[in-house]
1. Work out the source of 2.8 here, i.e. which of I, II gives that when distance in nm of label points 7 Å out along Cα→Cβ at positions 67 and 395 is computed.
2. For percent of Cα pairs over 16 Å apart, for residues 179-258 alone, which of the structures I, II scores highest?
3. A value of 18.6 was computed for mean count of other Cβ atoms within 10 Å over residues 139-146; which of I, II is the source structure?
4. Computing mean count of other Cβ atoms within 10 Å over residues 203-210 gives 13.8 for which of I, II?
5. Out of I, II, which one gives -14500 for helix-only ellipticity at 222 nm (-39500 (n - 2.57) for each DSSP H run of 4 or more, over all residues; to 500) as computed from the coordinates?
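What follows is calculated from the coordinates using simple rules that are stated; it is not laboratory data. Keep in mind the model is a prediction, meaning the values are calculated, not measured. Cβ atoms are built from the backbone, for glycine too; each structure is taken alone.
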Structure I
């Protein structure tokens, strides 16, 4: 994923869709706030803007735009073929509008605002279930300092983009990039990143040069073990004033426009992916629009309820490997209550080091089940990170078989229903722990 943002299929129609979007966020206010080691931490900024963002996303002009987008998506052949319901489409569009409202309000703030994606709502652009995302709109004529402390995430990435992915009909160009290895953290994991017009060669320490045009900083913490790893704590401070107004026009009009841009862009992106044959996974290659150094592979599934798509994947020497499913709205499936994604800490390896995943609607009774939630069609996405330069994993082996035959075919992966229930219970607890940053680090 490049941007964050569908929601559980339980929400209602129209205005109720936005209401249920808000209900999904209610646990944030009830959760303990992390100890304020840094002022202006991103979670509190998201909480602070949430009530106003809900109201803004429900303004009449935004509601009209949402209604048009819902009808457009429901008329799209691959949305129809996947059997995606009107309530689910309404939830998705309402979630996108809510995220754009958050972003628009942060653009109008007198101080730079670091927003954390408000999972589990507002997911568009096939967000990575293993990532905690932060987004910051920057004035390229200003200067900023990010103060942070690494915790235990596998890695943290700072990606400077020329715009918000999915808006202006673009994924947008990567203008600068830092990984955890570039951050020069001290023994306690503390580090600073500066951002201004100066080239990195003129600055000591981690630095990103701001270009002359508007920019968006995306910060990703990748978590392999959801139960034990924690994202970095960080805050941003503007140290010199700029001259660019980050917000123009009426806020509701801007939210309507930006929601329309994003929904239509990701719909067009999904349209291109329909060229991939059903139950096919493309050969891995370097990602376009994602993170530098990432190798990825797209695929599509189209299965009856009694069928399974069996994928055998070569991890190579990747430090991180993740698989996830998405729907034909280009949104991630429910990954907090279901196993619609897995990373290396959540998978069983074969004796030869490969990994065999099983995509199906019903539980095949094996460890590496990828739950498609009953969707008859959808998307498959694999990401490898930490490979040597130029290293590309072998193509994915793909088979279709009856769900009833899977456990016999993969005897080393067999698990009981009790073990599955325990896995899902632990998965949800781990998501709640890190999903909205509720852990006291």
Structure II
């Protein structure tokens, strides 16, 4: 993404933001008037470059680390190798000193912070139209929602953990401020995220190059509502994306391509310059890479491999997995990310197919569409069509396909939690879905903020 003179202003703003969070020992006072470096944001080009920087940091969050942290809480990955920060997460005993968690937390809130600066400063630039200002705000609010939602999934117990979602959520930063914050309730978090998504959906364009569109907002809404088991809304927004005609299911099992493809709804872009990689946005997925490494730090669980390999017709077994046997010690390596350069699909059509399918099956309102969506996914994987099933059997079949299709993409842990909220005996490697260790611990900087409530410690024993 672009860099410019404005980067120095952004860096100063970011440093001040970091300092305000790390050294607060008392109830903070407003420091809005202390920042004057953002006066450099005076032109339309300045605004656009600041907007690029919001995307830039969001891409850091979604370059594999956020997905990996979520996967480590679930049951699709095995014990990580040589990853000091990953092991406590895998054992569900993360703490305030975990640098990887702290880094991703910082990425999310830095992107949010820049979005808030952008929203605040846009009206001070006279050389752009009102329509362009609204579009810029819509992009900023989409990215703010995307980041808040990612952090909410990682650090808060899911919707339904309490009957009215009164349990702690995360800090919601909805305006430019240097004030430290405390956690809102989950209900408050959901309402604020939805307000951003509503604005984004209404004001983003149909097409916007590699940037967010109204279809990105609709796809994130579908995910947002499925997380809450709100099936009617999830089906509606996934259906609107699917029926738009703007995207198409790939014939290939490879969504992680070295460039654009027809499934990408919202994605990060990696770039080449003079035949060399200049900006790789999927670097942390390479921890799985096994074509050039017979001891990858991230690998599949034996249980997941056997689950997929059970049907010998399933193409995903050979396309996505490599069994490495070294003197009787078996590693279930992952081939899904065996490439050095790829664009990362954050929201894609396969997810929308599976979301609509489950939502419609759960509602029982359009079983034929649900079954058709399911069978499209199965056909691509080389499996036979299912027929004559409905109700719980159909829902379970769709959830099984979701687990297979979305493996290692940061999805599985949320599905375990959703099922638990619905009353299923839902566990991850023997840990119940709502035990304290199934969420990440906040970074230590938050511990110095008066009134900030850390997550319980102690894992899932």
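1. Numbers: I: 5.0; II: 2.8.
Matching structure: II.
2. Details: I: 68; II: 62.
That would be structure I.
3. On the way: I: 18.6; II: 27.5.
Working through the options, I get structure I.
4. Here the read-out was taken from II.
5. Values: I: -9000; II: -14500.
Going label by label, the one that fits is II.
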